[in-house]
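Down below are the structures I want you to see.
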Structure I
Amino acid sequence: MTLDEKIERSCGVVSSMLKRYKNPCVLWSSGKDSMVLLHLLKFKMGLDFPVVCWREPWMPWKLEFTNRIIQEWKLEAWDWAPSAVKLCRGMGRIDVMTYYQINSSLISEPQHMIVARGTEPPEEGLPFLCGLETFLAKPLGTFNFPWDGMFIGHKSDDEDPLSGKVPLEVDWLQIERAAAGIYPIRDWTDVEVYEYIERFEVPFDETRYDVKNRTTVKNNKLNNPDYYHTCFKCCDSLSSAFVHCPKYDVDVNNISHLVPWVDPKMPYCNMRNDIPNEPGV
């Protein structure tokens, strides 16, 4: 299909789902895919939905573009505390799995969207976080999720940093006792996303994306809110029993046995299920 045909199909998916869901929201990260989805909904279709934008409180310069778009587009942007935070290992890296409730707090069995935050080891001369004092110490809580559907800008050709390719199998993911996931641009490619941005002059984070060359800006994770330079030495079971803490410049014991770890399994549609696992596996 051409891009115009895919735009038409995406609008058709949205219109079809609005016959079922009367109170949807948009999961929006301000990345290129979610910017295209939000532009499609807001400016091509004239729909104005609340956005859910889970933001970290550290390194605020990473959110400069996000906060600017919230103001310029007059977005109703929601955020709340996660229910749990766990670590995950894969593809030679440690990432943070943050659990956000996506159903009513009155239901006895909460359902969660698990958002992955990539972490990078500290680099000399660059600011970094102590994982123990930041991600693993986040305030936790429940949330009474008021929306019945979630428009999500995930695509079939996206690649998860831990699990590799995770192609979408459906446009509409029904979730028991929780808001449904809806993927209007699931069959788009990165090239088509960049073409849409250029054609319709969609704003984008120039520190992260090179629209003209249809690619991401390589090795620029300092400004990318999907990644945080973070030290997990004392929480990593693959570290030695005693490690050197770069933040306080002291030697400290390894406490990885006290840290929750999970193994990501994503059988469909980028919905992560957590499986209890041995630390560091």
Structure II
Amino acid sequence: MTDVRLVAVLRAQCDLVAWWQLAALGLTPRTIESRARPWQRIHEGVFACQHGPLTREQRRLAATLTAPGTLLAGHSAGACWGFRPWRSSVESVVRWGSGGPVMFDGVYVRRSLTLADEIEWAGPIPITSPERTLIDLSPHLHADQRGRATREAIRLGLITVPSLDDALDRHRGRRGTRPLRELADLYRGLPLARTRSDAEGMALERFRRAGLPIPSVNEDVGAFEADLIDHERKLIIEIDGPQFHLFPDEDERRNEEWAARGYRTIRRSSVDVYRERR
């Protein structure tokens, strides 16, 4: 019976298992030591029933298996959700409790007494909610990084401004919440969820900061979809990423189509959008 249950645990956890889980299945310490001998040790008490390189998902999950009730958090959670880059051999987690952060066997561990309403799952990985992750990261990001992370979380459909408002209310007074509150107010009503890149989101932010009317985003004008459209002024703004000029004939057809409908087209590179953000 134990073997069947162990197989189920391994199947659900990408071939990973922790000592405390084996003990919960009724295995004695001696049996666990015998079973774990051929396995690959990842952290103290966390094993992979395979040899060879681990995937990033396995490494993230392994960090959460170092103790019961552990969640992926901080920079690791931001990368897992997809709104922050993070390239490190150290994963960041949070557990219930109090006390300062510690480094334990390659895992950066923090503790918190406010986790109950902010636990989610990214596949098999227990993780802090996107809103909580932003709040945890905020004090450690400079303004440009904080803005981009928040825009990306909205663009990816992970959060909304109202959901961020609710999380900020729960964490009122924490370090880093004030600039996030300012961003929530800045992004309120912007169609960030319709953008296809952060450069488009940054352009919308610039419109808002300049007090200009907010354009429509990624709508068809004739046969082609345009990035930003000011219908009143008959103006289209195309934000060109690194792929621009790979298909110049198609770009020219777009321009001709829009011109035939009375629209003037301005093209800006994504590099310029960020360079002129101030």
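Rule-based calculations on the coordinates, nothing more; no lab input. Quick caveat: nothing in here was measured; it's all calculated off a predicted structure. Cβ atoms are built from the backbone, for glycine too; each structure is taken alone.
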Once relative contact order in percent (Cα under 8 Å, 6 or more apart) is calculated for every structure in I, II, which label goes with the largest value?
-> I
Calculated from one of I, II, distance in nm of label points 7 Å out along Cα→Cβ at positions 104 and 216 reads 5.5, and the structure in question is II
Given a value of 0.97 for Rg/Rh (Cα atoms, Kirkwood Rh), point me to the structure among I, II it was derived from.
-> I
Supply the structure label, taken from I, II, corresponding to helix-only ellipticity at 222 nm (-39500 (n - 2.57) for each DSSP H run of 4 or more, over all residues; to 500) with the calculated value -12000.
-> II
Who wins on mean count of other Cβ atoms within 10 Å over residues 32-39 among I, II, i.e. which is largest?
-> I
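Work out FRET efficiency 1/(1 + (r/R0)^6) of positions 16 and 72 (r between Cβ atoms, R0 = 35 Å, to 0.05) for each of structures I, II, then name the structure with the largest result.
The maximum falls on structure II.
Computing distance in nm of label points 7 Å out along Cα→Cβ at positions 136 and 224 for each of I, II, which one ends up highest?
The structure with the largest value is II.
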Among I, II, structure where mean count of other Cβ atoms within 10 Å over residues 120-127 as derived comes to 16.6 | II
Identify the structure, out of I, II, from whose coordinates mean count of other Cβ atoms within 10 Å over residues 112-119 was calculated to give 13.1.
-> II
